[in-house]
Structure 1
Amino acid sequence: MGIRVAVLGCGRMGRQRARAALSLGGRVVALCDPDLPRAHEVAALAPGSRVLPDWRDLDLASIDGVFVCTPPNARGEVEVRALEAGVAVFVEKPIGLSASQSAAALEVLRRKPVITAVGYMNRYRPSVQAARDALGGKVILGLSGNWAGARYAVPWWDHETLSGGPVNEQATHLVDLARYLVGDIREVHAMTGGPPGPHGAPEAAAVSLRFAGDALGTVLYTCQARQKTINLQVITEETSVRLEGWDFRLRGDDGRLFPEVEPERDKIFELEVAAFFAAIRKDSTTPILSDLPDAMRTQRTVDAIRRSLRSSRIEPVD
């Protein structure tokens, strides 16, 4: 019997998670979204699934796992309920508007270990894994990362009260990769530039990082660009490791990219869901590259960046 899952939030990511689950032999038994026509569109992919306007009507005993694909402001309570019921939880990034939103779920995990995963998809890319292997045992001196692109075209995306703003919702990808490749971040100093977005949230940030091991880093983020420019470079005593593009392909010393062929855009979601399913089957967190406790540390770093944007001071990561 395939793993039984529910999908909460039937926008782009909910559809991706449903498709990936079905392609891996899972059973999508319920879809929850107050926008019922949108939920029914996704339900067409999974004949026999139930469509619910409110996740509170979901029978948690009928599922093995849940994908939380709602906007960030709507996360928190559902994770607590699912974890208390022993249901594995996959939540999209960021885990909330701030770390405090997931504190209750983390407390449940301390009392009752349950499988969790968070959608920091770039950790699962073969190129990122190769970069991490290449950095193993090296003395890291610093990191620089850039993410420039356009606004994401969904109504809630650039509202601080709904997504936490673009820095919280999108720049978190670079912050998480910095942590994954170099280590935890101890303090940050951030400044913003240019006009705020249409709803008042900062749309550009330059951030200085000090890692726990005293390596330094910089991150430049903006969603005011007309085309994407994304890269991340880690410098060691002997060499450097560089990742490029939306798919973070690894640039080798010979100038060639790995993987050589640009990957299918949706394949990464299948890799994440496959790891989540493997963890459920094994009742082991080993396949998971980003779980809720780890994602909480990324969120606390982003929280410190947002505090620094307001205070213009160096802020510690709690």
Structure 2
Amino acid sequence: MDDRYEDVFRQYDLKISNVYRARGALLLDTDKGYKLFRVCQSSNSRIEHENSILSFLVEQGYQRIDSYYPNLENQIISQDSSGDRYFIKNWYQGDECNLKDVQQVRGAAKNLAMLHKLLNQVSVVKERSFAPIYLLPALFSKHNKELKRVKSYILDKKQKNEFEVRFLSVFDRYYEQGIEAEKLLNNSSFEQQKVHAEKNGTVNHGSYTYHNIMMTNKGIVTTNFEKADVGLQIFDLYYFMRKTMEKNSWDIYMANQILDEYFSNFVLAKDQLDLLYILMLYPEKFWKITNYYFNSKKSWISGRTIQKLVSLQQQEEQKNLFLQNLESYYIMNK
């Protein structure tokens, strides 16, 4: 037992038999099952907002989630004698979703569809403003300007390292993709979709990646709703699909498995499918690599950063084929 947290543990109706270290938390083996104990790093209002969404899901029968476990005073946040805040969540035994396992990926896609169906209209968040991180027009414009700025910076350098030479050799085609995505976005119905999501109280998970999809013997558990907020649900499908594609070299068969499983359980509006193509077209990974380079010590670039750029180039042809397939899928389902 970790004595530092004894006064916090006493605030709960739990008998703790063992404590294990987990990623940024402690895993508690208790008489009420496994629980996750963590330092509270978000504001109270943000925690309450997340809890309202989790409670809504439980009421709808979607119970395999990391819901908050209240203390003896029925509060979800507890404090120690120093005023530090903590919370406990219900937890489960299982493994992260294996993105190379077709059946697990299909299961995760179906799980996301069922989650979106329930979160399509959430009364507790109606009229809440659209989360700023999903304001795509401003984001695409900002990122494209940053890409151009980095290119100018590198061109002005007299001596260029290996990363910078490689960067310049591929810049134009990735930048063109960014500009094309921005143009398509500006001609899309994004603003109308945004207004619709705010009016209806449409919520997305915000971080639907394999880390937060747990495969257990009782079914799939969805965790980490810390970023759940009003937004377009296609973002969740995009994040999950992009990460899966990166792990599988943009395999078209795997992509179609995700799309078929998702859309057979929940059909998004056609304009959101259009937005999925735009999101996939944008060279997000190239921008991330560029941003990391520009904000790091440029006199020395790690081999890992160079390798990321090389890997991106190696997967480029497969990604282009994937985009063609996605465009065809959209036309066939229009």
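Every number here is computed from the coordinates shown, using simple stated rules; none is lab data. Fair warning: this is a prediction, and the values are worked out from it, not measured in the lab. Cβ atoms are built from the backbone, for glycine too; each structure is taken alone.
Couple of notes before you dig in:
- Source structure (of 1, 2) for helix-only ellipticity at 222 nm (-39500 (n - 2.57) for each DSSP H run of 4 or more, over all residues; to 500), computed value -9000: 1
- Test item: mean projected area of the Cα convex hull in nm² calculated as 19.2, pick one of 1, 2: 2
- Given 4.3 for distance in nm of label points 7 Å out along Cα→Cβ at positions 47 and 111, calculated: source structure among 1, 2: 1
- Answer label among 1, 2 for the case where FRET efficiency 1/(1 + (r/R0)^6) of positions 119 and 255 (r between Cβ atoms, R0 = 35 Å, to 0.05), calculated from the coordinates, equals 0.90: 2
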